[in-house]
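Novice: What follows is a set of structures for review.
Only the coordinates and a few stated rules stand behind these numbers; no lab work does. Not measured: the values here are computed from a predicted model. Cβ atoms are built from the backbone, for glycine too; each structure is taken alone.
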Structure I
Amino acid sequence: MRQMPPDDPLIIQVAQGGAVERRLREDPPPSVARGGAVIDAGPADDRGRLVAPDAGLVVLSVPSPEALARDPDDVHRVIAGAGTGVEPLVVVVEAAETLREDELAPVIEAARHTDRAVILRVAEDV
């Protein structure tokens with residue numbers, strides 16, 4: 001498995017116009033500011049939940065971003081264990097108020113060790 005260059009970003013999918021998008025754009029964590037992750041704002045349904053695209057293989061779903069920082073080994077294990085393929089790997093955060101650097105770091109690090117695109121999808125703003 002090849003290691004991705006540091007400029008291959010993680011894709012962070014959030015609801016367009018939502019609080020998480022606004023916070024990420026106004027005060028981005030260092031990894032986002034450096035280009036280690038890019039923000040992809042998409043449409044939300046009538047309840048404000050991100051409308052998930054059809055593409056992507058969900059490899060991990062957590063209730064909040066704190067779980068990513070608490071269990072970085074789990075993040076790495078599921079991304080590394082997803083095998084080969086072309087479909088993006090998706091880590092779903094069910095609800096978030098914001099995303100902090102310590103929460104993003106395990107996903108960015110794991111994404112650097114796979115050939116597949118990795119998406120961190122925030123399903124809903126808190």
Structure II
Amino acid sequence: MTREVGVIVELARGGAVDRNLRADMPPSIASGRVVLDHLPGDEIGSLGPPRAGQVVMSVLSPEALARDRDEVRHSVVETDTGDEPPVINVEAAEYLREDELTAVLEAADLANRTVILRVLADA
């Protein structure tokens with residue numbers, strides 16, 4: 001069974017990813033399966049550690065999400081986070097593409113839980 005919202009993307013309001021998603025919205029966001037949570041960044045537009053959830057995976061860039069789908073699935077499905085949602089940190093990004101979001105969305109569907117994808121800084 002798929003959840004209505006599978007992935008919450010936490011990103012800095014007005015950052016590169018935010019601007020690029022507004023200009024070219026991937027289908028998973030347009031459909032509502034992936035939602036955006038615009039957060040205030042620090043003085044340079046970066047986000048700190050998540051306030052909710054448990055980090056189960058960190059990647060340098062979002063390209064790793066599509067490239068390492070098995071690792072994404074394993075991290076989300078196999079890690080016991082209790083009542084906390086699993087969090088995947090992306091160290092830096094300029095774009096989030098549909099294949100990258102789909103990798104996380106597939107893992108969320110397999111685990112039957114919502115996953116937080118947190119973009120920490122602009123690339």
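Novice: When distance in nm of label points 7 Å out along Cα→Cβ at positions 24 and 96 is calculated, the result is 1.6; to which of the structures I, II does this value belong?
Specialist: Computed on structure II.
Novice: Given a value of 2.2 for distance in nm of label points 7 Å out along Cα→Cβ at positions 72 and 112, point me to the structure among I, II it was derived from. Don't skip to the answer; put the middle values down first.
Specialist: Numbers: I: 1.1; II: 2.2.
It traces back to II.
Novice: Could you tell me which structure in I, II was used to calculate distance in nm of label points 7 Å out along Cα→Cβ at positions 88 and 104 as 1.6?
Specialist: Numbers: I: 1.6; II: 0.7.
Of the options listed, only I reproduces it.
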